[in-house]
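Participant: Alright, structures below, take your time with them.
What follows is calculated from the coordinates using simple rules that are stated; it is not laboratory data. Since the structure is predicted, the reported quantities are computational estimates derived from the model, not experimental observations. Cβ atoms are built from the backbone, for glycine too; each structure is taken alone.
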Structure 1
Amino acid sequence: MVRRLLIAITLLPFAAFSQGVEIKVKVLQSLSAQAKLFIYQGSQVVQVDSAWQQAPGTYHFKSEKGYEQGLYRVSVGKSVSFNVVVANEPLIDIKTVVYAPEDSLSSSNSIENRIYWQYQKEKRRVSQHTWLLRSLIDLYPDSAMFRQKLLGELYRQEVELFVLAKRLIAENPTLLSTKFIAVEQRPVSPPFIEADITRQYLMESWWDGVDLNDMRIVSTPEFSKYLWAYVEILFGENFDKEQQDENFIKGIEKLMNLSMSPEMKPLLRSQLIEGFVDSDYQIVIEYLKTKSFGELQALIAPKDYWKQQNETPLLRVGSKAFDFNIKNAKGKSQKISKLKSEYILIVFWSTWCPHCIETLPRIADVYTKYNRNELEVIAICIDEDDNHYQEYVSKLKLNWINLYEPNTGNSKLLNMYDVNETPKMFLLSKDLVIVSKPSTRKQLELKLKHLLR
């Protein structure tokens, strides 16, 4: 006989947050001697209480005065846990079944949770359905008619969930549960539309319906996911590095200009800086740190930002790069400023960097598309010893200018180009002005097409 667990939870109200809150959990056929109560804080859950079984299947949680509204998680043993929206309802009663705790949730009194669970259940169904559809889509070529039908069905499923979310939000605009739903539901763009048009549509509509004036929405782990999903749509395969910087800044500016609570702006800026800090998009970080967003003051004055980065010289697009010596085909030393090529790509790399070993052959493919009057490449290996340097140059057939500059801490060349990671690329004009700092082979290729078309 299949054992079933019935859980009943009662959340008692307190007026204007002045009273404490009591959560009564009654579990039929209890499997655990202890239950735990957690509150979400972004992607983390923090335990706020625990309760031992006082009577068969009965647990009590009590809080002090001034409870925090947000998303909570109730855990009764290892296999039974579910999310609960705690707002300002006078009573929450919850029932579920042990072997399907999330799918079986119901409440007779809590509108907040009935709506929240309705959406979550449909979201899980659509997620399973679309996973199967995408698995099938991958089996068919782009030209296959059945693939087009699958894409149409995928779009229909996403639209159904989107319509449900919008209806629930429109009918219950003041509920905390619908504010949580708003940061879980992504806008849906029609299939078979050009990527640039889709990106523009998503960028314009992404934050529609999200109440950035309500700080309670940041308690759900979905909020951070929603923010970074927005950043992802700002990335374009057809952007060169500088166009990508510009589009990130454009999208962030649009977000920061939306109506939001005074506490929301610094939180968004902090999360964005944290996400970009280890990337190649230093211009975006500069923008986030030096820009004043209305009442939110800049963290650093623009003139001080690059000083704090300890970059010598300021290696920004438009500035002049450091001139250094190479050996020409005759073995004589000459400055790179004496090269005849229209553009010079400098690549700093190392043999211990997997991304370098993957990227260099791709750059070599780009190099073969241009003659040396158009493009020259100077690849500089920074290994501390040269045991594998020549081996890799030969193996990868790197038929451009190869240099070895060990990273011993006292190299003027590496210091002048602020080489603290590999690969690191600079595209220079013939007069050594930095025209691009590509992060990928694709960005390099797109920039060269713009320059040499």
Structure 2
Amino acid sequence: MPGPRLIAFSSDPDLPRETDVVVIGGGVVGCFAALELAERGHRVLLLEKGTIGGEQSSRNWGWVRIAMRDLREAPLMLESIRLWQDLDRRIGAESGYVRSGIVFACEDEATVASHETWLKDFIAAGHMEPLAGGPGMDMIGRQGLAGLYPGLTTGALAALHAPVDGRAEPQRVAPLVAEAARARGAAIVTSCAVLGLDWQAGRLCGVETERGYVRTSSVILAAGVWTSAMARLDGISLPQLKVLNTVVRTGASASAEPAPEAALWTSKFAFRRRADGGYSVASAAENIVEIVPDSFRYAMPFRSILRQDWASLRPRFSGMMLDEWRALFSKPTGLRRMLLAHRVLDPKPASGTVRRAWARLQQDYPFFRGLPIEQEWAGMIEVVPDAVPVISRVEDRRGLVIATGFSGHGFGISPSAGKLAADLVTGDRPVVDPQAFRLSRFFDGTPITVMGGV
């Protein structure tokens, strides 16, 4: 079954031969970076090996949340909330952004305590202050849950309710942002893989593509799950692994019952309403880990996250293991062959995980009984050891910025992530302190810590 249907996007016909900045990767972060650069008057070229938004950027849950994030991400997410609120005016199109709220259910006392602690820490860090005067966050009990989800019988004791959070439509956002960037002067070329960076005497001079050479002194590498392998071609170590999540899309309900608006996370399932009236549904606690050569190369940096989340991870061997072994022993030609073979990475869904979630949702919430499943797809998430993004310059690689490792929650934070990447490549004042997102944290002795809870 093919992945989600994106809105139409056509490539520019010609490849510029020179530009100020090349953005590698047409996912949502790369598109927002290109928009930022174009709005500031820079010549920018976005290169995508497949289609704009074709991989995880269109396959995610569509949540726009600050609730239950690692607090290191909070300043960046606060900026993203501000940018989401103005996005439709900025791009002249409908992204589907709605501040509809997100709820994280607590089904035992330990989870109640962890969510309460997170909220207290969030407030103590001063992050609630920018939300003053608007919808914020609080803990609610069973009565509050019943008011949001009439008929729900999940057995939750309490929940963290974040009215500040919301949703947008992943199949729309990246193409629309790319179109807005092009309207401001950016060049957008798809079906054009980058095959390598050209360094001369330690200076970035250009990029090699399958359609020819482009002169540039600056690159933003935002290639999703491909980023680590591409960085390795230039001797850059970037610990990153692949995690697969599967989603089903339902049709709209014909019932007269009120449809739940706020997205919901429980240990058994997660859902959010879509602009078309249907729902995206996924397993909230089961993810598939692809076993590939990097699984062994980066086992030590990932030991903390593996130890904490082992119960929710399901290892899987697939054809990707063989592809990456071949690429490892025949680089760079092996990687180039993979990039050209996987124009759009469309992995096989893990149907068992999402169908179990769907069955549990129907059992616990009568509203969903009888809704038709219209589509199922999977997406590959790029994860780093502490699940905090890498948005960083690279030591001894002047002109290169990496933006990756969003670990399953990059869609919501993408407007400010693209903005920060643009700041770093141009030397403008960063929108937030980039220290927490530096690549060097994995190698300079900084303890690798993973946020507790979800």
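Participant: Computing Rg/Rh (Cα atoms, Kirkwood Rh), for residues 48-183 alone for each of 1, 2, which one ends up highest?
Facilitator: Structure 1 comes out on top.
Participant: For the read-out Cα Rg over 2.2 N^0.38 Å, a value of 1.27 was computed from one structure; give its label from 1, 2.
Facilitator: The read-out was computed on structure 1.
Participant: Let me ask something additional. One of 1, 2 was used to calculate helix-only ellipticity at 222 nm (-39500 (n - 2.57) for each DSSP H run of 4 or more, over all residues; to 500), giving -11500; which?
Facilitator: 1
Participant: A value of 24 was derived for relative contact order in percent (Cα under 8 Å, 6 or more apart); which structure in 1, 2 was it taken from?
Facilitator: Details: 1: 10; 2: 24.
Structure of origin is 2.
Participant: If we compute FRET efficiency 1/(1 + (r/R0)^6) of positions 160 and 208 (r between Cβ atoms, R0 = 41 Å, to 0.05) for structures 1, 2, which one ends up with the highest value? Each step should come with its number before you reach the end.
Facilitator: Working: 1: 1.00; 2: 0.30.
The structure with the largest value is 1.
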